[in-house]
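What follows draws every value from the coordinates through simple rules; no lab data is involved. Being a predicted model, the structure only gives us computed values, none of them experimental. Cβ atoms are built from the backbone, for glycine too; each structure is taken alone.
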Structure I
Amino acid sequence: MLTFESPYLELLRDYINLRDVPFTERGSRLLVFRSNSHFAVRLAERWYKRDQRLSAYRSRPPIVDQWALTDEKGNMLDFDLVTRPDRLEINTSVGLFTMFFLDSETLMLLPPQGRVGISFIANLDIACPDRRGGILRLSGDIRRNVAYTTNAAILNNEATALGPEAQMINLIIEAQPGAAIMLNITPRLGFNRYIPDPWAAAEDSARRWHDWFAAVPPVLEQYRERYYFAWWVMRAGLISTRYYTTREAMTPSKLHYVGIWQWDAYFHALAYRYVDKRLAQDQLRILLDHQQEDGMLPDAVHDEGIITHLNFPVDADVTKPPLVAWAAWKLYEYDGDREFLNEIYEPIVRWNQWWFNKNDQDRNGLCEYAHPFSSGLDDSPLWDDGMPVEAPDLNTYLCVQEETLGKIARVIGEEEQARRWFAHSADLAQRMLQNMWDEEAGLFWASHNGQRINVRTPFNLFPFMTGKMPIEVTRRLVQHITDEKQFWPLYPVPTVAMDDPKYNPEQMWRGPTWININYLLIEGLQQSGYAGIARSLRDKTLALINNGHKDIYEYYHPETGQNPPRAAAIFGWSSAIYIELAIQASQEHLSQTENEDT
């Protein structure tokens, strides 16, 4: 019987619904779902060399399907389910089954006493039952293996081929106290078939989750429930090292984006800095591990390789916005780790040089995006006129990056380099003002082949975040943000102005509100002297994620707060930024309370 209790595990009771929020574990590639009265286990893996399609993992059949709990005759049992981060409690007519992760590749099932069983379909082609369960394999050079093992007396153990790559398993046992059934799903040659003390293992699982939640900073009660779910996302979304995935790192969503995307990783690091310095730093290191000889950082890293070039929707090199120095400085401000800045300074310098060497085609000192995906704003109307695009957001990032490189250089003792970085950052800000600013419109325009791109987005406002714009320019940009007809609906900030003809609140970057963009705007407003507007945007952003949802999504409808149909669930950077903003709001409230008390 499980005796370990944790308020955090109870707080998140039934958040894991096994439909769009799977049961999973830190580092695991196993995702457990429910369909009616059976479970399925999907793999959070690209496995491109089998499917030959980039996103096949989203629709690939489960490796273990129709996993049912059965009575002594093999009849499937209906059940009621209670979920917690550490376990599933499955109540049936014959008693309680408890499921949890023994490790990242192994699920353990604790059955009630008596004659009970399991059945499942394994989408593999070889089955070898044995005296403790059995082994299933996929032949060929693509290894995926399953072992099922029990320490109970086996009454029936059958494997039936259902097709060229499908095996039906039926297992009936006589369960005594301490009985367990393990399911080990692995690409490795070896299996885990060692069954430890089952209830001690269940306690360990609960304690791992408890310790994670117990380590995070406290927040106000109004944020608490969603805050701890966000921390669940940040732990559950981690995948272990494998091949090109050189560090333990966070996926944007284990359901929808299996890999490490560059600018997602920078936002993820902001949350991890509160609980694990090394984990936070590794979100940056994993991209620097794969830096190219010319200084370029890849768009994404996944088990089977990296992404540096795509032939759709245009044929060009692809990366992500230059925010690595910004993220590194955020970590340093929190932990003061000077050695980490020393470690990554030269790679970031080479990354910054790559932008100006490869992406300033007209040599005017301002950079262009060559591929839409390099912006992170994949389907924004900013790219509708074609590529390349000289964009205010990109040059804002570069301006901030160079200012930050100046700060880093100063900390590590490179004062002369620091002065050069500060000077070049100021020059870049002036070039934006001279080449992109429209006094009449009060906007910075993106351009394609020297022609203005007539669509209004918050990215046209980004240069105020450099802190280097004239006061009047910043004031006019902030006026756009707070204009209720453009960018200030119930849940700002839409990614296209609401009164722009191209506004579509249901389509990714053509209108929905994105939490990471709000965070950048909040920080810019804070640094530009607009603390009140920054606070209002922060509170609206927190309210958006608290808006009746249990899950945390990729993006939201700015007028209703609902998640559009194609917005990914259990989304990483939305969770990370919710954590960051909830901590900010809670610390601000505490400071105000202390000031009132004194």
Structure II
Amino acid sequence: MNIKKSIIIVLLCVILIAITIEITRTEFIVRLNRNKNFELIDFESASGSKIEESLLQNLSSEKSLIIYDSEKEVFVKIKNNFEKILDYAKKEYETIDVKNIRTINNKYDSIIIVMEDIRKLSNINELMKYVFKGGNLFFAFRLDMNEGFSRISRKLGINEFGDYIDTAGVRLLDNLLIKGEGFELREEEFIKNSAMSLRLTRDCEKYAESIDGVPLLWKKKYGQGKIAYFNGTMLEEKMNRGFILGAIGTLEEDFIYPIMNTKISFIDDFPAPIPEGTDEIIKRDFGRTILRFYKDIWWPDMLGMASKYNIKYTGVVIGTYNDEVEKIEPGSTELSIKDYIYFGRELINNDGEIGIHGYNHQPLAASELFDKTLGYKPWKDVDTMVDGIEEINRLSEEAFPNYSFRVYVPPSNILYPEGREALLKADSDIKIISSLYNHSYYRDDYEQEFELSADGIVEFPRMTSGYVNSPENQWLVMNGVTCHGVFSHFIHPDDLLDSNRNQGKGWDELLREYDKLNRRVFDDYRWLPGMTASEGANEMIKYLLCEPKYEKNDEYIRIYINNFFDRTYFILKTKKEILDLEDCNIEEIDKDIYLIEAYRPICQINFKR
């Protein structure tokens, strides 16, 4: 009798547990759950800790001078790129057109030359004296072979030179990019230069060359100063900013600059309406419908990746794939509320975030796109776009009450000014726009910088995309991490279903590629913490608002951080041996490269003498 009672009690407990688990999965419980998103810093009113002005008065700031030739557009673009890089690195600089140069002032710590005809700089001898007495000089574009160049070529480290040649790809001979030493990129359409055929003197320190061995970047001592020379033409591209910052850093003994320190992974079109039926590849490989494949295979694989490599996903929801742009009917979304809750709950429970992709996949533009081949339709007007935004918000709030859907990713990374107006006009919590950092093939791309906009929007771009661990993606990752301390990547769940995007690969092969990409980022940049887009935006806000200054000598670097919040991160490149620390943590992340975490507004790194 006792045995029977025990069995009945055990069965009742099992049934009760099963019922409890099932109840917790219901939409009712999800709606009762007061889901809360990460709190975002209000950057328009935020203010960090301030340092007494008396402590900053006697600090000597390092300052660069950019001399450029305004008569060619490429030099204006390179000049603009250098200015933006120095802005991000919080370095002081001045810019001047070569035609306005009267004298070379020794007050600058470094001078950057952006031109090809050195004869336009009438006081070239003065420039060389500036270097000889201890100044630093960087030539950011290969020079013309003329009599002006011939007079200084040996001082630049050039022993012999010949014709101009077109070079392809790049090979890194040093960790100019963090964890980049030995990296090779052979794709000639991705990186190409017009370079000078030359041989260097033996006292040059080489940092990069083309795949066929043409020197691209090197440094040479001249007197008490240093000269860095780039033998190419590619430095106007944003995708090379980490390379440029690394080149600038070769001229400074203790090179230090702030970074964001964040790793973000977006999933576009997720959650989204899932096609009914099956797909040829999915049926062949997994014997499932498309819906069952995403629930049983794709999503568990993605969660496994997140657990293994410290990833927090930011999924951006889409309501329907219709092309309605004239009138938005209430309740016209096709995304199943059940599927939305299922995938959205999994995102949130795995420390992820839900953002907005759109009511449909029509970019927010009321005028026709430049690129007609994309097949998108212009919206009727701003008010119709607002209706669309509020319709997807309505569905989202029904699925997840009290949740702040703060992130917006433009469909196909296209957002026209009237679309931005609609985002701000709509009744929504959108505060972050995440599009593209590097321009793609299309004229319509909404290209961004990491910025805090006057209209209250946080501009947080994505830098890489796709499942494939290509050398091109690796180059973009290294540049993003070196320049900003950021990995910002996106994929689509339906890449597998698109013959162009899947490159003929099934899911198992795409998963292996994606695993390689994330494993390399995790192994090389383990110090980058996985974050949601909102968490990363907070780090960006603190990074952009901080105002660091430095006191440097042979014994220490003291960092003063005005507008300090809870933490500020820096990259330090130095060959000195570190003795101890004050009010900061430090970690060596590559040879002679360190990550500094400052947890007080004033901190210090002491060196062994």
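Quick rundown of the values:
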read-out: Structure responsible for 4.7, with distance in nm of label points 7 Å out along Cα→Cβ at positions 427 and 563 calculated and labels I, II on offer; value: I
read-out: Structures I, II, by relative contact order in percent (Cα under 8 Å, 6 or more apart): label with the highest value; value: II
read-out: With FRET efficiency 1/(1 + (r/R0)^6) of positions 131 and 219 (r between Cβ atoms, R0 = 25 Å, to 0.05) derived as 1.00, matching label from I, II; value: II
read-out: helix-only ellipticity at 222 nm (-39500 (n - 2.57) for each DSSP H run of 4 or more, over all residues; to 500) from the coordinates reads -9000; which among I, II; value: II
read-out: Winner on volume of the Cα convex hull per residue in Å³, for residues 435-578 alone once structures I, II are ranked, highest first; value: II
read-out: Origin of the derived value 3.7 (distance in nm of label points 7 Å out along Cα→Cβ at positions 171 and 283; candidates I, II); value: I
